[in-house]
Structure 1
Amino acid sequence: MDTNALAAFLDEQLGDHQPIAVEAMTGGGSCEVFSLDRGDDHWVLRRAPAHANTSRAHDVLREYRILAALEGAAVRVPRPIVACDDTRIFATPFYVMERIDGVPVRNGIPAAWADAPETQHRAVEELIDALVEVHAVDWRAVGLTDLGRAEGFLERQVERWLAQLASYGGRDLPAAHGIGRWLDAHRPAGQAPTLFHGDYKLDNVLYATDAPPRLLAVVDWEMGTIGDPLIDLAWALIFHPVGGTMPLGTSGPHTFALDQLPSAEAMVARYAERSGRDVSSIDWYHVFSRWKGAIVLEGSFAKWQRGESNKAVHEHFGPQADRLLLSAAALIDGRPGGAP
């Protein structure tokens, strides 16, 4: 990274001259993430990876647009600082936002939560409450009308994800096609479109590390669009520590006390009560989310099979995709193992 070019850009945009310090950070999903200190300010810089294709390269600008639109709204997001689409500086677009002093929940949980298990329910309740806030945004009023194609969103999903699966050129996965047919045949009317995160889960939000758990910010908006809010809800529940098919916060040095957490059904009920939405069709969304999750995992597994990924974990994504498809099929059939 050319820190001199970055410093000059910031000086030009922000109207003063301050020294900067930049350090790579872990996490960030598909983007490269850096801590950025400038004078007394502490920020985060997110940029598209250098090998990104054109559409991926502009995901960071999409994120910035969403954060900027949400500034002042009743949604917990980092404050955006500045964005840059001039590829002469880094070769890829980037943006800068405030640094939130919080952590995601991936493998384990903060030690303070482990020491106060009776408060842990707040972590998942806050997750639901913050999602209700996201879905309550008047996306037209904040200037996000053209963020996505709201009309026909749910109708497009099966075709969109089967096309994604076909693009891998890997395993055929007949179960994925069979479940796709079921999803099309049983698709509900859907919900009124809302601002849609697209990858909402415990490790795409940041929590304070003290107890009781407090959700500070929703991050990683590169999949954000206008869509059906119940997909966000069902996707989050795949990762629910209690009964989720890919549970988070259950394998670190400090883990959730599962008997202290509400069930997935209780979380759906909380969402319904606080959002006022009809969730009677949620089982369809549970099937869809497991099916979609399998297709997402299969993409990384296909790369590993072709020798295009050196991440050892991707070898296990194929079997994990198979388990998600089995879970989706069991939910369709009402068998044990299909419950959210």
Structure 2
Amino acid sequence: MQSEQLETKFTALPYPVTFVCRYWEKWSDLLSNDTQLPDPNTIPERIVTNEECWIIMTYLHLKRRNLNVYLSNKFVQGSICVASALDFGIKQKTFSSFVVGCRSDGPRPALCDIAIVQNQANIKSSTDIFIPHWPQPGLIKRDSARGNHITNVVFKGSELNLYEAFRSPEFVRELENLGACLQINGINTDKLLQWHDYSEADLVLAVRDLTEKDALVKPASKLINAWIAGVPALLGPEPAFQQLRQSHLDYIEIKTPESALSAIRRLMTDPSLYEQMLINGQKRALEFSTEQIALRWHKVLSTQVASSYSNWCKRSSINKIANFAVRAVNQKLAVRDADYHRIHGYRPISNKWT
């Protein structure tokens, strides 16, 4: 097992860490038994929500490496608690805990003592720490026997997150004229579990019509998963993708169906380019393996979080409550700001202001 191979690389954390699972009913088996924990890669169908991706999966990966981490359905007073920032709020009155909030693509988590962000553009202070998203659990790589052949252009995710022009009959027809087809593995179909299955994918397609502000909170998951899966990607101009880009072989940036079709024709007529992207992706994937992400979490919890927690423990209860009151106001402002910019702003893909 992978966890057994990695045990020697991890020392105990300076302080115990509790991962808080608010929606614990689905995970009662983990709360009642922490000695026989499942490998996240064996239960991809159970890991869907934000809390499951950031809290459950992180807990499982670290606990299986024998670290002193624990799972609870409530915040533990006086302890380091890691929680999904989208799944708790002011009502939880978390001032008695040192809170590490996983921001995901939500508003700036002002209630947290430390924020884990998935996009480097969200680092605004020393309390914001970038950790990439975990790889898709249970990911099945592309069948190498498919070679450089391009037939299946795949989008994995909610269908509404694929810009409508790429779902149009015209685009589908043009793909068919090239001998290819579009496969959408969306949440509105019976193929949800195929989010982790890239065995028959030849190209990954992902273009969202986001506002510029909203794009700043999105992760690079589709690119990283494509690298790990061994599938070249055609992606929209999102900051998270651009931050990781080191060469033209990392992915092909597109904005329109025409640019996507042009890229597909180029890859079809130049199999060597397709092969180069495959080889390059294999190298880049090593930077974002489960092992590497686990090491990042271990380092962050052992250094920045431990140091900040030590200082937090020295503060008085009155100081913590007063600080929470200020944060509560800032949290309301952050939520309002995020809600506004998710809807209003310039959208580079459609070239519209909304």
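Nothing in this text is a laboratory measurement; each read-out follows from the coordinates by a stated rule. Here the structure is a predicted model, which means the values were calculated and not measured. Cβ atoms are built from the backbone, for glycine too; each structure is taken alone.
Given a computed value of 16.9 for mean count of other Cβ atoms within 10 Å over residues 113-120, which structure among 1, 2 does it belong to? The read-out was computed on structure 1. Source structure of the calculated read-out (semi-axes √(5λ) of the Cα gyration tensor in Å, 33, 24, 21) within 1, 2: 1. When helix-only ellipticity at 222 nm (-39500 (n - 2.57) for each DSSP H run of 4 or more, over all residues; to 500) is computed for each of 1, 2, the one that comes out at -13000 is 1.
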